[in-house]
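Read through the structures below before going on.
Each value in this text was obtained by applying a stated rule to the coordinates, not by laboratory testing. Predicted, not measured: the structure shown is a model, and the values here were computed from it. Cβ atoms are built from the backbone, for glycine too; each structure is taken alone.
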Structure I
């Protein structure tokens, strides 16, 4: 049996998320309610007491009767009340039949979904095809002893942390409106400094909604040098996973690396609250670049980050690409290709600005 749950059905959406064995804040009703790039819904396939739930965004394709499906900013993909490696092959086959039928009846041309590096969601899509290797992300394993954890820090990383601690840097959590505004300004200036794409700029209300929501645990953590706020992060604590969602540092303090100090402090908070991982994300476009190298200074736990890129109606897909006068052989990492904005600077999923 399948059904579609919309944003009008908050309790039902939340019930499926909370009953899943593995999930993150990216899957929640509230986080999807913040996205205005499409119409969010939860596709649910059920057999007896088991289910697979897949949050997606439906987007209309201009000048056509067709649509396509995408995912919210972040790491989403399907969830289930079973481990993906434990789902019966028969159920996966039946899910495939049901989902393909849905795509056809709803005239969805293709699907793009970012997958979660800590979950084996890709196993669900192997029979479809279209699982794409994007690159790697970095995570800190909080189940190790604190000595083992810090033993994996690069020497320069540990030196920066100790220097900040010796200088009297401290960390505080805040919901104060003035602090949120200060962090918003700091984050926005950082995005301007690295010339990030438009999708990495958010309204001030977005920051307020995140921090004040009651669907998941979201915190603004700030680093103080004496009485001056020099760095901050919006982080989430969800079902054993800490995600570094947004980061900002005052330019004058970049050389001091307060973000490194804050990450180490967050691991201590996470340990006290029984969290298992602090996920830092990857490099720009998930390349092994300077950003990835910065994050790798904390851990050698590198995770495979995958996405699902599936074309359900090839003739319409090719027609849409052709209409844009785009050569499908072009070397650009973008899906679906007919939505690509060419000749512009495009960043990957930039999760951490140091």
Structure II
């Protein structure tokens, strides 16, 4: 036999907030009783904590009960009492004081209203809890101090099973200082992501982070804006790799322009971008100065040579004659002192291009 976890008792504070909201609009006292028949919310403080015999009958019989003549010695008043159903379970009773036959129809409406308000509060509480869990998870993963066992426990606690993926979203036009821009999604969209049992989202370090089971969501999922910068990792079952990806993402948040815009066709190296994000400011400025001497065609030439296997292939990718490409390579060497025929100097110039992007 499978035992289901027992739900926590109905909150008296929550019930009282609902009573305070409803009672003035109907000109009748409203009581809320818990699953034992104890009054937990009422406009009359003297009745709080007392047993309501009518409510006990409702709980025992599972139906509405009218009280016309209260038993002597009880706190009952004439009125109508209806079952309070929360998430499909009988969790308490709602009573409306008044001439029983007169308030009976009203009691059914009030009970439904209380039910809806409590369900709404529970959903808001759950959403707040998911939001807090997501933020704590992202903070732990990206901190650089979380060990793999702790990370695995945190992921499991929020229901994320391996393999895991990590996505980072920032605004299309980050601030001039290069830091990550304000959130690219409204809080309602973050809540929409967190409503998915296989995802957790949080805004941290000025960017939107998505941690999930399986592949990262596609562009347009959960209302993700199409005019954003975005990077995502492939799913991995190695929690240590996920931690490394999270630390890389935190580094990229320092210079959000290193993250490629959605839909870009330009080759992009995550490892190169992360390496540049870690550079000291003076080194970053020095490298950016080298790349600032190049025009758009020359920048594309460097990236084409870096991302293809031969000069012929690079020329084809740029739709230029091989001789034109070689002339550009010579011109780049003259302007920067770096020969991109050489792998080490090509790597330096690639880093310079990334540094230039980082500083905008």
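Here FRET efficiency 1/(1 + (r/R0)^6) of positions 122 and 154 (r between Cβ atoms, R0 = 25 Å, to 0.05) has been calculated and equals 0.55, so which of I, II was it run on?
II
Identify the structure, out of I, II, from whose coordinates Cα extents along the principal axes in Å was calculated to give 62, 48, 36. Numbers along the way, then the final one.
On the way: I: 62, 48, 36; II: 105, 44, 35.
Matching structure: I.
Among the shown structures I, II, from which was the value 21 of relative contact order in percent (Cα under 8 Å, 6 or more apart) calculated? Walk me through the numbers before you get to the answer.
On the way: I: 21; II: 11.
Comparing all candidates, it corresponds to I.
For FRET efficiency 1/(1 + (r/R0)^6) of positions 26 and 290 (r between Cβ atoms, R0 = 25 Å, to 0.05), which of the structures I, II scores highest?
Numbers: I: 0.45; II: 0.00.
Top value of FRET efficiency 1/(1 + (r/R0)^6) of positions 26 and 290 (r between Cβ atoms, R0 = 25 Å, to 0.05), among I, II, belongs to structure I.
Among the shown structures I, II, from which was the value -15500 of helix-only ellipticity at 222 nm (-39500 (n - 2.57) for each DSSP H run of 4 or more, over all residues; to 500) calculated?
Only one of I, II returns -15500 for helix-only ellipticity at 222 nm (-39500 (n - 2.57) for each DSSP H run of 4 or more, over all residues; to 500), namely II.
Computing Kirkwood radius over Cα pairs in Å, for residues 202-337 alone gives 18.1 for which of I, II? Don't jump to the answer; show the numbers that get you there.
Working: I: 18.1; II: 17.4.
Answer by label: I.
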